[in-house]
Structure 1
Amino acid sequence: MADSDWGDWLPRAVADADPDTVALWYLGCNGFAIKGSEGTVLWIDPYVGTGDPPRTVRMVPVPFDPADVDVADAVLATHEHTDHVHGPSQAPILANTDADFVAPDDSLAVAREEERWTEEWDVDEEAFLEVTEGDELRVGEFAVHVVETHDSDATHPVGYVIEHETGTVFHAGDSKPSESFPGLAQEFDVDLGILAFGSVGAVPDKETGEPVRTKWYSDENEIAKAANDLGLDRLVPTHWDMWKGLTADPTALHEHVRSFEHPNRLEVVEIGDRIEL
């Protein structure tokens, strides 16, 4: 993990904020900090690692040091990949706060068995909260629903529908269009949907180092379908900024979504940006 050259302004911005509704800060990759009007703070998939160069090379700044995060009620993980479950990025947040680590079984296996968070950091076993599709939990002012997604590259991915009295956010992790999305649109009125988007590129093979055609995220047409199936009011594309060879232009999505009923608005954010629900 590289040191952040942004200082502590981003964790301080989250801690000091007093939103009227719900504020979200984009952390790059697929990470968000979410703060409600009563002060509850969720961190979803925060990742400050640099990848595994030369195979995966981080293309955006490291925006904060997790040791500077002292306000958190829960850290949510969508699936087990390293840019979503990463001890150096997330365990210090748990150690500094009373936050739970909310994650499906395979993500918790990384934390418990592969990275041994309870041995390497001041993290208690009680901080681990296993969830699966259909679960609902209350974290402060937020109702968090664990829902089915579709990410064939992950072993057990989930998404989170986060309800607040002022609106609803859906974080789909790295999901591509899912058979579950039309049903979610019927069950929830999602105001803001967070969906991963990227290009197809050549990424070095883990063993041989030879470039391999790689597609990890939805392309333009897939993300447009997912947004429409979900009935989104606002679409926030993510992950397009992160990995060398897989970056993409999110402004191109205007041409792909404008003929569909949903989303009503495409909202492009850059790392460090704050948006309001």
Structure 2
Amino acid sequence: MTVTVGLGPGIFDGRFGLANKKPAHLAQIPDLPSDNLAAATTGGDLSLQACADDPQVAYHAIRDLARMARGTATVRWTVLGFGRASAGKNQTTPRNLMGFKDGTRNITSDADYDEFVWLGDSAGWMAGGTYQVVRKIEMNIEIWDADVISDQQRVFGRTKVDGAPLSGGSEHTTPDFHAKAGGELKIDPRSHVSLAAHEHHGGVKILRRPYNYTDGLNQYGQLDAGLLFTAYMNDPEHFTRIQTRLGSSDRLNEYISHIGSAVFAVPPAPRAGEYIGQALFR
């Protein structure tokens, strides 16, 4: 099991004498196109993420932490995520509840981690840490399931079975956003893969680590489910830049709604004999 801790902007608002230690890029995510945020699933002073192969292990970890904090801190909102290993036989990229692979072009190299995820020595007590952006994204699963697969593939810009870009190749083939067939682009410029591509954001990348979630059935008897999108980067503006473009014209917006949002500073991993965030109090 692993546990990740993040510190929200409110931690540095003066209540705890830490205002002068606020990380340089830690600020609330601005209003973005297509946002439909609910107050009950937005913000927070601390982020606690527990990951385990068995959800019961993660549940008890969070329960015990909440119990120990009782009287000092209260739980604002929680999401039970799942599905990181649900890609299918002989497949490694996770799938979302829409049935498509999620994370094919994710950060994998040490060079990209150093350039886009980890903070450098100039970040002071946050050196070696990162920023976490969390978005709760509701999916209109019933409407999506009624759409034909060919249109679903145009929405994502990839094939549903193997995740290959519609420009051709296999899952990890670099998409060709200029490829045409019959005079038309093979990958719709408003497709999710096109709008999210780092080639269209000045080369900026973020580390994506999303989880599926379900809150059962809603009041209409339909599945209340979606994606808990978590991402890590050395500047939250990178996420804002990408999501502004997605929120404005992504064809996927017809089927999703961003209902929760938060941003946190994640301290570096503690050294032997130290605790998380110890450098903050030196």
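For relative contact order in percent (Cα under 8 Å, 6 or more apart), the highest value in the series 1, 2 is held by structure 2. With respect to mean count of other Cβ atoms within 10 Å over residues 39-46, the largest value across structures 1, 2 is given by 1.
In this comparison of 1, 2, the computed figure 3.0 for distance in nm of label points 7 Å out along Cα→Cβ at positions 31 and 143 is attributed to 1. Looking at distance in nm of label points 7 Å out along Cα→Cβ at positions 15 and 63 over structures 1, 2, structure 2 comes out largest.
Taking distance in nm of label points 7 Å out along Cα→Cβ at positions 159 and 215 for each of 1, 2, which is largest? Structure 2 comes out on top. Each of structures 1, 2 was scored by mean count of other Cβ atoms within 10 Å over residues 71-78; the highest score is held by 1. State the single structure among 1, 2 that was used to calculate semi-axes √(5λ) of the Cα gyration tensor in Å, giving 25, 23, 18. Source structure: 1.
Where a number appears in this text, it was derived from the coordinates with a stated rule and is not lab data. It should be emphasised that the depicted structure is a prediction, and the values quoted were computed from it without experimental measurement. Cβ atoms are built from the backbone, for glycine too; each structure is taken alone.
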